[in-house]
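We did not get these values from a lab; they are worked out from the coordinates using the rules stated. These numbers come from a predicted model, not from an experiment. Cβ atoms are built from the backbone, for glycine too; each structure is taken alone.
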Structure 1
Amino acid sequence: MLRLEISPPTIADATALLDFELANRAYFEAKINARPANFYSYATVRYSIEEASQHRILGTGYQYLIKSSGEILGRINLSGVVKRYYNKATLGYRIGECHGGKGVGTQAVNLLLNEAFNGLGLWRIEAQVREDNPGSIRVLEKNGFSVYGRAVQSMYFNDAWGDLLHFECRSPHGPCV
């Protein structure tokens, strides 16, 4: 198994991150809705890194690069952070094509949950997955997520509406402990 680390993206990562996104563009777009065409430029990737830094400062979002020996293998993030009343966030991630199915996603989600619950003090992490994505479902289940609902025909992808499964994972240090 690869030794992974997650770290916030920095401007020094911009070229490697653009290369990662370009190398995996077709793979990602076959599985999720496409990014705007103008995303695939150095200036836009650099801007997205600066924007991620601002979200981190404000406590509204946390983006990370998944790396092994300095190589970017994927991205993972917490968005929609709501601390007041809920103390929760929504998980998202994407693993590069040549690293899929090798445990990278499972290990990265585990690292992120540790950061979320122990570093950021969040109590609940949610995730949404298309029901036709067994790999992501397996990653979430291996990390202690469970289904708490289904949104029927709630995501438009590949010219069709599909269902989303809603998952949750709660901190052992949450409000009920």
Structure 2
Amino acid sequence: MEVIKYFILFLILIASSMIGKFISKKYVYRLQELEEIQNSLNILKTKIKFTYEPIPEIFDEISKSSCKNVSNIFKNAKDKMNNATAHIAWKDAVEETITNLKNEDKQVLVTLGKLLGQTDVEGQLSQIEITEKFLEGQLKEALEEKHKNEKLYTRLGTIIGLVIVIVLY
């Protein structure tokens, strides 16, 4: 009977540590997604500037070369452009796609869509550059949060597990 008790206490400790680790990984994933979006915007800017391809084709190419969540944003936007304007399709894709981004990050991305497909090349490029500048601020914030909170939540999960084990023991 004692062995079962110790085994259950050990499982509680491991589970709480894993929960803390899981929460801390959200900060890492947000940072990675923001960096991937920044890379994707560079590709978008280059394609608009030099290839003059239609926006849906560019989004399709970016969705094939990006990581999962960012890829889904561009894929969803491309799919929605069949029935809506680029602005509405982009806005809906950013808001509906499940990512680790905060609402502030999503709002920065939504502003990008305002001029997509509605102005000349220079207007679209300037809007992408403005979005990139806002994203730089979000990247700095995400990096600070990652450094501050990643260890915190990992250790907090383990400490809470230890407290539960001590109380139950």
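State the single structure among 1, 2 that was used to calculate log10 I(q)/I(0) by the Debye sum over Cα atoms at q = 0.14, 0.22 Å⁻¹, for residues 43-146 alone, giving -0.51, -1.29. Working shown, then result.
Values: 1: -0.56, -1.28; 2: -0.51, -1.29.
Going through each structure in turn, the value belongs to 2.
Output the label of whichever structure in 1, 2 has the greatest value of mean count of other Cβ atoms within 10 Å over residues 35-42.
Working: 1: 10.9; 2: 18.2.
Answer by largest value of mean count of other Cβ atoms within 10 Å over residues 35-42: 2.
Among 1, 2, considering only distance in nm of label points 7 Å out along Cα→Cβ at positions 3 and 19, which has the greatest calculated value?
Working: 1: 2.2; 2: 2.8.
The structure with the largest value is 2.
Supply the structure label, taken from 1, 2, corresponding to relative contact order in percent (Cα under 8 Å, 6 or more apart) with the calculated value 18.
Values: 1: 18; 2: 38.
Traced to structure 1.
Which structure, out of 1, 2, was helix-only ellipticity at 222 nm (-39500 (n - 2.57) for each DSSP H run of 4 or more, over all residues; to 500) derived from, given a value of -29500? List each step's numbers first, then the result.
Numbers: 1: -9500; 2: -29500.
The read-out was computed on structure 2.
By the measure mean projected area of the Cα convex hull in nm², tell me the structure among 1, 2 with the highest figure.
Values: 1: 10.5; 2: 11.8.
Evaluating mean projected area of the Cα convex hull in nm² on every structure, the highest lands on 2.
Which of 1, 2 yields 24, 15, 13 for semi-axes √(5λ) of the Cα gyration tensor in Å, for residues 11-90 alone, as computed?
The structure behind it is 1.
If mean count of other Cβ atoms within 10 Å over residues 67-74 comes out at 19.2 when worked out from the coordinates, which of 1, 2 was used?
Working: 1: 16.1; 2: 19.2.
Clearly, the read-out refers to 2.
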